[in-house]
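Student: Listed after this line are the structures, all set down as structure tokens.
Derivation of every value follows stated rules applied to the coordinates shown; laboratory data play no part. Just so it is clear, the structure is predicted and the values come from calculations on it, not from any experiment.
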Structure I
Amino acid sequence: MKILKKIGWLLLIVFIIAQFFRPDKNEGSYASLDAFIAETNPPENVKKVLKESCFDCHSNVTKYPWYNSVTPINYWLADHVKVGKKKLNFSKWAEYSLKRKEHKMDEVHEEVEKKNMPLDSYTWTHGEANLTQEQIAEIVDWGKKVQANYKDQLNAK
């Protein structure tokens, strides 16, 4: 019994010390999304969904929940954002080639239509990110139009 108490105290001390070590935050400016918004011209309702359901993990701007202050959860969230940005970063939209933009828009509307995005692990704690069928349809329609525009531009070259 004495050993369990010592292990418990040791774990508590390690947990407290770990709170002083944190990953870098993804706290850019919404201005980094201006090029994407200007180029893809989402309707207001789609823009709202993108902000609530996509930008936290797929841009340089993350609104962190209160529990991001707890280590090791903050490392899990940082990794989640890192992976999301690696796959698609709306803040870097201006740097993408036309072909890549066309492909990414195809992925956006497909992943939303298949209900693969936003991830369940995100919507569990961000209820506003749960998409209705109407929101899904709006994103899919908008995404297909933007993708078609990019295809037309590629074919014109």
Structure II
Amino acid sequence: MNDAQQLTELTFTVSGRIARPCHQTYEAIADPDQLSHYFTTGGARGRLEPGETVTWDFADFPGRFPVTVIEAHPPHRIVIEWAGEATVGGSPRTRTTFELEPLDDGAGTLVTITESAWAVTPDGARNAFGNCEGWTGMLAALKAWVEHGINLRDGFYVDRNAG
């Protein structure tokens, strides 16, 4: 492998189809009340708006995580950054991009989530794989919530705060 082909960063992308329009799917991601019902099991505080720093809490990873909103273009794109370990670029943050594309003449949405900035190290790979699992679970939970009002995460994860 020559220098031009050298792997410098780990990035992953996951996608899923939601049988609801982009605006409804976008709201389920941007609105903290909805996000708290299907994804942030410990709650979300703050709407995903450009320049805002919101917090997300997960029962399976206790503690509030600050999330900085870099971009928000309803109903098609949200870009966030949040803390990560074993990242590249001198910043202990990763970047996550949500792209929402209309399907079926606008009746459905293709949601694509890409996260980047993981170091090409064993710790970077472990963290990237873990977050890939998390975003895949988020997409499944988003689908169940938006299409059927079901919270797939309720009781699914172990609450590490419980003694």
Structure III
Amino acid sequence: MNTFTNFINKLSKGGAFLSGALLVGLVCLILTEIFLRYFFDKSTMIADEYSGYLYLASIFLGLAYTFTQNGHIRINIITSKLGKGTNSIIDMVASIITILVLLFILYRTILFTYDSYELEMLSEAVSETPLYLTQLAMPIGIALFILAVIAFMFKKDEK
């Protein structure tokens, strides 16, 4: 089981690395747009559109790593007063509920992306980017998040 959780942690770190790289790309795109507009009175024509795509992808791809680093908000008013055994049970129940919710979100994002692909939807901006390409980060990020929650459950089981 240790191999599984290590693999999931590496996937989460890979998602975080990609997320960071996308944010760097977003900053470069915006700086390029600013530079072109200020000095040459030109525009890339895609900076607004693609900065949104890059931001969306960076959010979704970073979810799993954020979870593994305890970066998501946890409300522990009640659990801070309970024992370790009770906290483990609450963590398991919360993890199961989280997985169920995330499975529903995964299903919906897959449908959303597939519909965009099937209907050959394009962005309404100048680039006419196929929307399914920009939406692929959502199901991938949610799938990584599900795997991170499963790895968390196995870690709790081992303790």
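Student: Looking at structures I, II, III, which one was helix-only ellipticity at 222 nm (-39500 (n - 2.57) for each DSSP H run of 4 or more, over all residues; to 500) calculated from, given that it came out as -8500?
Tutor: Corresponding structure: II.
Student: Can you tell which of I, II, III yields 64, 37, 32 when Cα extents along the principal axes in Å is derived from it?
Tutor: Values: I: 75, 32, 22; II: 48, 48, 28; III: 64, 37, 32.
Traced to structure III.
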